[in-house]
Structure P
Amino acid sequence: MERLLEGYRHFRSTVWPEERARYEALARRGQKPHALVIACSDSRVDPQTVFGASPGELFVVRNVAGLVPAYQQDAGYHGTSAALEFGVRVLKVERIVVLGHAQCGGVKAMVEGAPAEARDFVEPWMRIAEVVVPRSHGQVAAADLLAHCETEVVRLSLGNLLTFPWIAEAVAAGRLDLHGFRFDIRSGVLAHLEDDRLVPVE
């Protein structure tokens with residue numbers, strides 16, 4: 001806990017004095033983020049760091065593997081869908097970014113089987129994307145399977161975004177753009193998903 005409190009003290013003494021006007025403006029005017037980012041909970045992949053964003057610029061949704069489930073109205077708890085609804089319909093973001101990454105534990109659990117300690121919730125959660133596994137077998141070498149599935153999970157989430165009627169309508173009207181990326185932790189390279197290939201961002 002002390003590590004967290006020391007971080008806060010550093011923020012309060014170093015960052016806050018320089019950013020105070022920004023925070024006060026955000027408190028006064030409310031938030032108006034230009035992008036909604038769906039990312040993995042992985043501690044090594046922080047969207048604000050990767051995109052060099054300041055407070056108030058990104059509306060961030062994080063879950064295991066950065067998955068977007070298909071649109072579904074039922075009595076279940078839909079945290080990701082609720083965030084999408086708020087970001088798109090209330091905040092009116094201009095773009096949605098799905099940020100996948102290398103060495104994703106959720107994708108590994110889906111491809112290789114979840115560890116015994118992660119079968120209550122991780123295993124059923126990853127079933128959202130399990131269709132990418134049989135599609136990927138035979139398309140790539142075994143050594144490349146995880147990386148391929150990490151990219152395919154981004155593609156699947158982009159497709160699932162369009163099952164939300166108010167997202168599909170906003171995209172069709174030109175008010176909303178959808179983008180997919182994959183971040184390589186080891187190299188620090190961010191690649192944009194363009195059609196059937198990943199293109200490194202220059």
Structure Q
Amino acid sequence: MLAARLKAYAHRPGVVVLALPRGGVPVGYEIAKALHVPLDVFIVRKLGVPGHEELAMGAIASGGVRVLNEEVVAALRLRDEVIDLVAEAERRELERRERLYRGDRPPLNMRGRTVILVDDGIATGATIRAAVIALYQQQPLRLIVAVPVAAADTCEALRAEVDELVCVMTPEPFYAISIWYEDFSPTTDEEVSAWLKRSAREQPTPLPSWEE
């Protein structure tokens with residue numbers, strides 16, 4: 001259903017699907033396959049509140065971008081030292097995933113490209129916002145955020161921050177992304193690598209990388 005709403009971008013040169021690992025990669029694979037465009041990953045790590053890791057106090061993304069959820073930080077009176085400790089641990093994990101998923105292959109060059117940024121859903125929006133800020137620094141021609149499900153208020157707030165927002169469902173009440181999936185089993189690193197390799201075989205014309 002999500003791919004159908006993006007059909008205007010099918011077979012168009014300069015279009016790339018960027019998926020947020022891990023859960024966004026299976027979704028991104030299906031979109032890239034349907035549109036016949038390349039698939040790659042963009043690494044973002046949520047900054048979870050210590051002891052309540054599912055609650056996002058912010059996120060970090062490739063390129064040194066850090067976005068904080070000021071409402072959560074203020075409400076819980078989180079100290080800078082606590083935020084910095086969590087951010088450092090997530091930075092190490094971000095770099096590990098970059099090496100694991102991409103290997104020696106450099107990131108794609110997003111300048112002048114139409115980027116479809118995909119995740120499995122949006123709750124607070126901290127993760128996707130970090131990705132959006134980081135990607136706009138690369139000067140894409142157009143940035144589209146596409147997700148199957150999102151919290152309605154977060155969706156409306158995000159709509160003003162990107163060129164286009166495509167969301168299949170904005171249920172009320174929302175509760176959590178997981179309840180809107182029949183199978184929300186964790187996606188593994190091995191599965192992410194397998195999806196990327198499979199997509200590369202099916203879409204054999206990659207976009208230029210930064211080194212090119």
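Read the figures in this text as sums done on the coordinates, not as results from a lab. Remember, it's a predicted structure, so these values are computed and weren't measured experimentally. Cβ atoms are built from the backbone, for glycine too; each structure is taken alone.
Here are the numbers for the structure shown:
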| read-out | value |
| --- | --- |
| Winner on relative contact order in percent (Cα under 8 Å, 6 or more apart) once structures P, Q are ranked, highest first | Q |
| Per mean count of other Cβ atoms within 10 Å over residues 144-151, the highest-valued of structures P, Q | Q |
| For 26, 20, 16 (semi-axes √(5λ) of the Cα gyration tensor in Å, calculated) the corresponding structure among P, Q | Q |
| Of the structures P, Q, the one that 1.00 was derived from, the read-out being FRET efficiency 1/(1 + (r/R0)^6) of positions 24 and 192 (r between Cβ atoms, R0 = 25 Å, to 0.05) | Q |
